Structures are given as structure tokens and as C-alpha cells.
Structure 1
Amino acid sequence: MSLLVIGTVAFDAIETPFGKTDKIVGGAATFASLAASYFYDKVKIVAVVGDDFPQSFIKDFNNHTINTEGLQIKKGEKSFFWSGKYHNDMNTRDTLVTELNVLADFDPIIPASYQDCEYLMLGNLTPQVQQTVINRLKKRPKLVVMDTMNFWMDIALDDLLATIKMVDVLTINDAEARQLSGEYSLVKAANKILTMGPKYLIIKKGEHGALLFGEGKIFAAPALPLEEVFDPTGAGDTFAGGFIGYMAKVGSVNFANMKNAIIFGSALASFCVEKFGTEKIVNLTQEEIAARVQEFVSLSKFEII
């Protein structure tokens, strides 16, 4: 059984109050698959890049036991590229450049060896591409997690709603939850979104943690206060990858395991923001992850006297 990650593998160029980069490797599938690989050793990726993508980073994937058979490499074409500049609050950003390149006509081909998929992470892509992946799997996975964004709510709402009906877990941020539901209260928003199809909803709140809704229950996860945040890019994808990677590791889908998965995903995301791009999360140790998880546990552990 395997964990399939679908999404972008790309180049980013980032500027924050702490510095700026030239082109570095990024993309939703990059961050998510690396994060998942710390918990599960059968991660497989479906994405597309141009022949400008460095072979050295494909080796990094393989060193993390990430199967790259589904990574299409288009000769003579360029990889997807995004450039952005973050404001001083590190929560808002301006997109400076978006070049779709190979992503413009991406057709997600599922290799035969990927049909053992039991856990599916649908990274932020067009809802139609996400649907195509689900439909091309011969057997429905045990758990389907979907990430999306306000852009698709603006331009492809019908396709988005159709895709949401097909998944088990939807992950969006608080502004997107309000937009999708038309409700300002996040509790009301969650209740409305859960009627749209998914069994569980995760609302990401950035530096304020995350909320999990499902089974008539609510769980609030803290965010770890950090002395320095260099680059928030990819943190949400890292969170989602850590979440589904942990769920694949434990092998049982229920609210209790999802609570733990959110903490492990949050721990991975807290590492991600400490350096630019994938620099921090590509070489973590299990000891570092365990220590960071304990920091999260300590944040909200208390006794009533």
C-alpha cells in the first residue's frame, strides 16, 4: 500500500523581510511528499517539471524513499515558476511573477505501480485535475485529503464543489472557509462545509494554529511561537504532508488519530518556516521531530487544581 501525492514540483523566488532568494525548488508536492516521508516509507509523487529541473533534487526525493516514477519531465520545456514578496507581518504577500510553463497542460498520468494507493494527498491544483486523479485510480483510497485555495473558489466554484464531494478531508485557511461557506463564524462555516461532502475539515490559521472538525467534535491545535520565521512558503503543504504521512503510518482513520496527525503536521511546518524553501525540512532527524512534537504538547498541557 502506498501514499500518493499529487501537486506541483516547481521553482520559487522569494523575498521576505529576512532576505531573498534566486530560483529555489518549491511546489506543493515537493513540500508535502518530503514531510510525509518522515512518517511513511512508501510515498509516490505525480507532478510535472521541465528539463531545467535539477537531477540533484530528484535524488533528494529518492533519498527520502519517494518514488518519482510519476514525475513527468518534459524535454525542451520549463518548470512552473512563482515569485512572491512577503510583507512585514509575514502573513500577506504579493505575487510578482507566475509562469505556468509545463503546468499549463498538465495531464496527471498514474503509473500502474501507483494503483496500490491507499492514501491520497491532492495538493493545490485545478479541481478538474484533482478529480482526474481520483477517477484514474482503480480503487478508492482509504483516505483522500484535498487542499485548495480561494483562487478556485473565484473561477471554478462548480468544479471545486464537485471535487469536494469526492474527498474525506478538506484543508483550507480561515479566510477560504469563510468565503466557501458564506459564514463568518468558523464553527458555522465548518458545519456548512461538512454538508458539502467531506467527513473532516481542517481550517489552517497560520501563526494561530489549526482547527479540526468532524464526527461532531472540534480540536484546536496550537501554533509554536518561533523566534524567527524566514519563509512561510510551503508551510501549509508541509503541514498537509505531515498530516497524511502520520495517518498512513498509524493506518486507522478516526478523529483521535487526526488530532495527533495535526500536531505532527504542525511540527513539520514549524521547521519549514525557519529557512527558505526546503532547506530545513530536507535533512531533519527523527529526534528533532520528536523533540519539536513535545514542544507542541507542552504548549497546551495543563492541570486543573
Structure 2
Amino acid sequence: MTTNPRVPFRMIDDRPPLPGPDGRNLIVQVVVNVENWRFDQAMPRKLITAPHGNDSVPDVPNFAWAEYGMRVGMPRLFRVLGDRGLPVGCTINAGVIHTYPRLSDAILEAGWEFIGHGLHQKALTSESSEADLIAQALGILRDFTGRPVEGWLGPGLRETDDTPDILKAEGLRYVSDWVLDDVPNWMATRHGPLIAMPYSLEINDSPMYAIQAQPSDAMLDRTRRSIAVMGREAAESGGARVLTVALHPHLIGVAHRIDQLAELLDLLMARDDTVFMTGSQIADWYEAIESPQAAGVVSDGPTHAKGHDRAAQRQHSA
């Protein structure tokens, strides 16, 4: 009996190789997390603890820490990523659309993929009606972009027992909460298979800088070491690996770290085995290579609950 009720256990060396696009086996996924931290509520994370342990609302220093990323960090990220012409996935709290309309317009203009990330930066396990909140968040993003939402990352990567079922019923193709592999996996839900998309808690500025207090060059160093191993494994196995670079504008977008990100991206772009892809592009690639049945996931419903050919829809809307 498995301890994982959703994703059948497979060691990566036992899996059939998943050849990367055009023979490039190091798939790089850049994900920018854009979050709505509410001024009238307790902050989801704190850089500065309250004097004498007496937390209060409004929490001005910690709110300002996050909003600096929206005001200053995001313009820096637009420049660094835009100058390099890289595809970007944006996990975004739907509340950002109304709270920061100028920024939301800029994300849309940049062509980033909108990925569901709750309504505000608050874990789903703290919500009274998870299904209603997910539906509301996705509806706001769909109305704003005029396009389907294909992926989800829960605030804090938190889920309830029902989250994957709700996401699949809403027509999503992938969820990034299950950080358990370097390649995608099929996940079982009550409404058919869902893709467990690789994400990262290692090359991720939130645990790295906000929790572990690592030096500013830690992300660059970890990336160098990671691609040395993952590139070697990909070459030896003949199968792809997915390297996710997870970013938050108030952390990576500060003056003493942003040039480290630029150097990291240039390092990856200089390799001849890398390809940059968004989550939906990775889902297209994975779906074409491995079926849910081959991965040991038997569908209890349609493969896509709302809409089937997402690649065709993106091409039509482009």
C-alpha cells in the first residue's frame, strides 16, 4: 500500500526516458510568484518580528517589505527577463488584478503565462470554502486574460484532501504543489488525470533567503551545482530533467540580488542542452510522450474536464 494516494511511486531511473524537445534535455521553467498581501490582515511571512512578541495589524514593516517587490522588484524582473526574451510562468493571486491593476496590465503585456495561486496570499487550508475560492480566483484570471488558466500553485503549496479533484473539475491541466520529482508525473483525481508539474523548494528565493537566510549568491551557486548534476543525468539517461527557478519580486528583485539572477539566466542560456518553457508548454510536451495509463494512473473521468486541446487554444489566441 502506497503512502501517496495521488501519484504512483516510481524511481526516476526506472522510468522510460522522456526525450526533451529537439534533443535538449535540460528544461528550464522560470516562475515568478506575484502575491497580494492584505494590509488589513496578518502577514503570511515576516522579515521583522514584532517587539516583545506583540503582533499587530497593520504590520507596516512586513507589508512594506512585500510591496517593495511590487513597486521596484517587478520592474527589475521585467527588464531582466524581457531583455532575454524568456518565457515566464506567473503564479498570481487573483486579488492582484484589482489591487495592482497597472502591474497586472504589465504582466499581461509581457506575455507571461498566468497560473492560479489563490485569491490572496492565504493557504487553502485556512479558507471556509475551498471550491468556491478556487472557482472565484480562476474566474478572475480568465476574465482578465481572456484565456484558459492551465496551472495552479497553492499559496504556500498547501492543499486539502480535495484540492486536486477541485482543480481538475475546473479544467486545469497541472498543479505544482507536489515537489517530488525532476520530471512531470500523472496524478489521479476523481475527474481524471492531472499533471504533477515539477517545481522547486531548492532553487527558490523564498526558503533560501526569507527562511534560511542564505547569502545573496546562493541561488547562483545552487544553480551551477544543480545543472552540473542534472545535465549529466540527462545526458546519461537520454531523458529530460526540469529545472525550476522560483522567484518572488520582494526577494530576488532587491538591488543586491537582481544581477545574480541575470548571471544565472545567462549561464543557462549559454548551454546547448537547455530549453526554456512555461508550465503549459511542459504539459504539452509531457502529454505527447507518456499517457496516464503508462504511468499507472487510470482515468475515472475525461482527461480534460473543460476543454481538450489547450495547445490549439493558445495558438488561436496568440
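If distance in nm of label points 7 Å out along Cα→Cβ at positions 85 and 101 is calculated from each of 1, 2, which structure is the one that comes out at 3.4?
2
Assuming 0.97 is Cα Rg over 2.2 N^0.38 Å as calculated from a single structure, say which of 1, 2 it is. Intermediate values should be presented prior to the final figure.
Working: 1: 0.93; 2: 0.97.
Considering all the candidates, the number was obtained from 2.
One of 1, 2 was used to calculate FRET efficiency 1/(1 + (r/R0)^6) of positions 21 and 181 (r between Cβ atoms, R0 = 25 Å, to 0.05), giving 0.85; which?
Derived from 2, not from the others.
Which one of 1, 2 has relative contact order in percent (Cα under 8 Å, 6 or more apart), as calculated from the coordinates, equal to 18?
Numbers: 1: 18; 2: 27.
Source structure: 1.
1, 2: which one has FRET efficiency 1/(1 + (r/R0)^6) of positions 189 and 285 (r between Cβ atoms, R0 = 41 Å, to 0.05), as calculated, at 0.60?
Checking each candidate, the match is 1.
Bear in mind these aren't lab numbers, they're just calculated from the coordinates by the rules spelled out. All figures in this text were calculated on a predicted structure; none of them were measured in a lab. Cβ atoms are built from the backbone, for glycine too; each structure is taken alone.
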